[in-house]
Structures are given as structure tokens and as C-alpha cells.
Structure P
Amino acid sequence: MKFIKNIYERIKASCIEYPAFLSGFFIYNYLFFCILQYFFKLKSSSLFQSQLLTNIIDSFDAFPFMWLLSFALVKVIDVRTKLHKSEEQRIYTEREKHIQESQLKTLREVTRGVQHHINNPLAIISLTIGSARKAAGDNTKVLHQLDIIDEALKRVTTALEDFSKIREYNVEPGGPFVGDIASPKIK
């Protein structure tokens with residue numbers, strides 16, 4: 001049973017892949033049998049000149065319709081193939097969109113979790129920077145180091161906010177040890 005199904009699937013695939021060949025096969029076989037029928041009629045009866053034209057028309061009258069039918073078959077299969085390909089493309093696009101939405105949802109959830117765990121230490125660092133500035137007084141080296149820490153703190157806060165509002169992201173290579181890195185897409 002599986003063997004027959006396999007043969008059927010191969011024949012079906014060949015017919016869909018080569019509709020012009022299939023159409024030509026039917027047309028030329030029909031033409032061959034019409035010619036044979038015409039010659040048998042011609043041989044078996046003595047035709048007059050007036051009957052010759054009607055006999056030719058009688059033998060080959062369906063041939064233009066067969067050609068039209070074959071042409072329609074090729075067009076139907078072609079349209080069906082294009083429809084199938086466009087449907088496959090739509091399904092692929094829909095699947096990709098669903099995967100991307102799922103990834104964005106997961107990224108937002110992870111970002112909210114990271115924010116929850118990082119915001120408290122960031123708040124403590126921010127308050128400590130204010131106290132350290134007062135304690136540093138006029139020490140420019142310490143104030144410069146505190147400015148660097150404050151700037152890094154703002155970058156972390158901004159990055160977390162950007163990731164929490166993300167709608168699209170880019171994936172950038174992070175090197176052989178880090179791997180790919182997601183970053184918010186800037187519009």
C-alpha cells in the first residue's frame with residue numbers, strides 16, 4: 001500500500017511540476033489517435049472530394065477544444081502553484097512574526113526581572129554617590145571618579161528603561177566568548 005501511495009505522490013508531483021509536458025502528452029496522443037482514425041476511414045471507404053472535407057472536420061473537430069482544455073489545465077496548475085507558494089510564504093511570515101513576538105515578550109519579562117533585582121542596588125549606589133560627593137569636598141580626583149560612576153549608573157538605568165519599552169531589537173555579535181547580544185532598535 002505504501003509503495004502505491006509513493007508512486008501516486010511521485011506522479012502527482014511530476015504532473016504539478018511539468019504541466020506543459022502532461023498537457024502535450026494528452027494533446028499529441030489525441031492527435032495521433034485522430035490521425036489513425038482518419039486514415040482507417042480513408043482506407044475503408046472510397047471518399048469523394050466533397051466528403052473528404054467533412055471527414056477531416058469530423059475526425060479533427062475536437063482537437064482545438066483539446067488544445068484549449070490543455071491550455072486551461074496548464075494555467076490552472078500554474079495559478080494553483082503560485083497560490084500554494086504565496087500561502088507558504090504567508091505562513092512562514094506569520095510564523096516568523098509569532099516567534100519574534102514571543103521573543104520580545106520573553107525579553108520584556110527578563111528585563112522586568114532584571115530591573116526588579118538591579119533597581120534597589122542602583123538606588124543605594126545613587127544615594128552613596130551623593131554622600132561621597134559631600135565627603136570628597138574639593139578632591140578633584142575623587143569627584144572625577146564619582147562622575148564616572150554616576151555616568152555609568154545613568155547608562156545602566158537608561159538601558160534597563162530602553163529594554164522595558166522595547167518593540168524591536170537588533171542582534172549584534174558579541175564576540176566568541178559572549179555570543180550574540182540583543183540591543184534595542186533605535187528608530
Structure Q
Amino acid sequence: MKTTILNYQYISRKKEVYRCSLLEKSIQFSVQKNDQSENLYNFRYTDIQRIHLSLPDISWHSIDIYFRNNVRLHLKSMTFFIELNGNLIRPNLNDTDFELIRKNKIAYCNFVLELHKRIESTIINQPITLTHGNSWLKGITWLILITLTIGIPILWKIGNVRCSLFFGSSFLLFLLYSLKLNFRRHYSINQIPKKYLT
């Protein structure tokens with residue numbers, strides 16, 4: 001049975017356009033920079049050394065694919081720009097652009113799932129490190145929580161009730177946010193954590 005080609009396009013904040021294709025035995029991608037210069041890459045799935053999934057923000061996800069010759073492919077599910085008639089424009093607050101953003105998130109999810117399937121079927125004895133989490137973001141969040149834990153009682157004691165209530169509500173928001181984040185952990189190729197896909 002012939003494997004279908006799956007494509008994914010991501011446009012970064014710096015207006016770099018990443019076009020990726022999952023072929024039968026290799027991953028092919030191009031990076032078009034703002035000055036219109038384009039770099040083409042083609043790697044076999046056996047060239048992948050490590051994959052890291054992360055959650056930079058609650059509303060979007062990212063994947064880092066590290067290849068054996070120190071090339072890294074960094075993709076996000078978030079659309080920062082939309083390609084229209086060859087030009088890159090910011091998405092507007094309308095139904096058409098929201099639909100494009102929604103389709104891009106679905107395409108990202110399909111890309112990540114299909115990449116893992118192809119790696120699993122291609123690589124037998126070659127280990128790939130699969131990790132997920134945001135260690136530095138989790139650490140910063142905990143540091144803020146500790147600071148707030150110390151600061152709130154001090155503000156309450158000196159009689160600044162408004163500030164202590166404000167920081168108390170901030171503490172709860174940061175606590176809820178920290179529960180969504182994970183320290184760096186390993187996962188198996190056929191058990192991708194769902195929070196990094198939806």
C-alpha cells in the first residue's frame with residue numbers, strides 16, 4: 001500500500017515560512033526567510049534523534065524535531081500570518097481567518113500524529129528520545145508562586161488589603177496555570193500526551 005504525502009505549513013513571527021512534507025521514508029521541509037532565500041532539507045526518519053513537544057501557551061502547541069547533524073525543525077500550531085496572493089498578512093478578527101486558524105491547528109495535530117506513526121513503522125532498533133514539557137516555564141511559574149506566598153501575608157499584615165487580594169487572585173491564576181504545565185518527561189511513541197495535540 002502506498003503511503004500518502006502529508007503536508008503542513010507554518011509561518012513564524014519573523015515571517016519565515018516552513019513547508020513540511022511527510023513522505024514514505026523521509027521528512028522534507030523548506031524554510032523561506034523574509035529576504036525570500038529558501039533552504040531545502042530532506043532527512044530520512046532514521047536521521048531523527050529527538051522530538052520534544054511543548055505547550056508555550058495554553059492556546060497553541062509546538063514540536064521540535066532534532067536531526068543527527070544538528071539541524072532542528074521548530075513548528076507551532078499557531079498561525080501568526082496568513083499567506084494571501086503571495087503576501088503574508090496578519091489574520092483579522094473575522095470568520096474566514098478564524099476558520100483558517102482552526103484548520104491550521106487541525107493540520108498541526110495530524111502532522112504530529114502521522115510523524116509518530118511513520119517513525120514507529122520505519123525505525124525498529126534505532127532509539128529516538130521523545131520528551132514533553134516546559135521545564136523552564138514551570139520553574140518560573142513556581143518562583144512567582146513562592147514570591148506571592150511570601151508577599152501576600154506581608155501585605156495583609158501591613159494593612160494593604162486591596163493589594164493582598166489582587167495578589168491572592170494572581171496566585172490562584174498562576175497555580176491553575178502551573179497545573180497545566182509539566183516538567184520535562186519522556187513518553188512512548190504510541191502514547192502521545194493528548195494535551196499537546198488539542
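We did not get these values from a lab; they are worked out from the coordinates using the rules stated. Bear in mind the structure is a predicted one, so any value in this text is a computation, not a measurement. Cβ atoms are built from the backbone, for glycine too; each structure is taken alone.
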Can you say which of P, Q returns 238 when volume of the Cα convex hull per residue in Å³ is computed? P
Structure with the greatest value (metric distance in nm of label points 7 Å out along Cα→Cβ at positions 130 and 154, set P, Q): Q
From the coordinates of one of P, Q, distance in nm of label points 7 Å out along Cα→Cβ at positions 26 and 114 came out at 6.2; that one is structure P
One of P, Q was used to calculate mean count of other Cβ atoms within 10 Å over residues 98-105, yielding 14.1; that structure is Q
Taking percent of Cα pairs over 17 Å apart, for residues 18-105 alone for each of P, Q, the highest value is that of structure P
To test your reading of the models, identify which of P, Q gives -12500 for helix-only ellipticity at 222 nm (-39500 (n - 2.57) for each DSSP H run of 4 or more, over all residues; to 500) when calculated. Q
